[in-house]
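So, here come the structures, one by one.
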Structure P
Amino acid sequence: MLLDDAVALVPIIPGRRALLGLVGAPAAGKSTLARRLVTGVNERVGADTAAYVPMDGFHLSNAQLDRLGRRDRKGAPDTFDVDGYVHLLRRLRAERERPLYAPDFDRRLDELWYVDTPSELRENRLLRRHVRGGRTESEARDFIAASERPNAHRIELSRAHCTRIVVPSPPSALDD
């Protein structure tokens, strides 16, 4: 069903681009869902029809976060180059003659889907992600409480502005 709806967004008019945004709290499964949708659209419609443009490529560098005193909150909205990401989305919308390249939120996207995953599952994913990244379990839990959980709450406030709520089923299908 989700794949059918993503395929339906593919423009019939050559040179037009449609954008589908996925919003959700940290570790909701947005990246996994996005990659699956891109693969599915490309298999159905043709290679290079869909592309994945993650915001992850717009994280400020650790050096910049250290300079700003924000490294302990990495992932919060003010730790991204949001303007750079919005600029890229506008370029994707406007450019029709040549391919655009981006590093690995504009509410005027054609579709904006909120990925709603239970907080316990998300926080378990975050814990594993941070421990794999080198934090102790205690450090990871502290970071989740201090940064990830407030970020999740901030993002959850945007849910009402989304055009669709996606509840992964079963949740373990997107578990990393």
Structure Q
Amino acid sequence: MGAGKSSVGRALGQRLNWVFEDLDDRIAAREGRAVAEIFRDSGESEFRRAEHAALQQVLQELRGGVYRIVALGGGTFAQEQNHKAIRASGIRTIFLDAPLDELWRRCELQPNLDARRPLQTSENQFRELHEKRLPFYQRASLRFDTAGKQVEIIAAEIAETLEELGLTEIATRTEQGEVE
């Protein structure tokens, strides 16, 4: 929470001319209700079931050659079945890292917090979640330090790294029909 997954993802998508998608938006569309409503009315376990189904759908599309930036919810990558599915897919993952105090400040500055972050109820609970999830986050393919950086700077750093790895060239050529 607060790492900048959605804002950096959007900026990176624009920079690379790739589609950006927030997994929570897909979940809400599939379920016909907002993430906060799923948590409130059906509980976290029902949300995690819906999240896993949406993730499986996204992974299938990505394995099929679709290129896009997908922002996963803070807990998605830390659910063992999701983590295993992502790793098995071979798809690159990015961990946007920042000091815990900065993550908390970012979340506190955002309006309408309850509607978007149903698991953020207190600073202590936030710290516990972060500590529990961090070992999963640290297994991501790539890590970027976002501390004190603007969204556009982070997106530029990620784009540069993806270009150095040859990933953006492959995606561009595929979209133009030059690579199958």
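None of the figures in this text is laboratory data; all of them are computed from the coordinates on show. Keep in mind the model is a prediction, meaning the values are calculated, not measured.
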Working back from 16.5, 51 (Rg and Dmax of the Cα atoms in Å, for residues 78-165 alone, computed), options P, Q, answer is structure P
Output 1.03 (Cα Rg over 2.2 N^0.38 Å, calculated) maps, among P, Q, to structure Q
Calculated from one of P, Q, helix-only ellipticity at 222 nm (-39500 (n - 2.57) for each DSSP H run of 4 or more, over all residues; to 500) reads -12000, and the structure in question is P
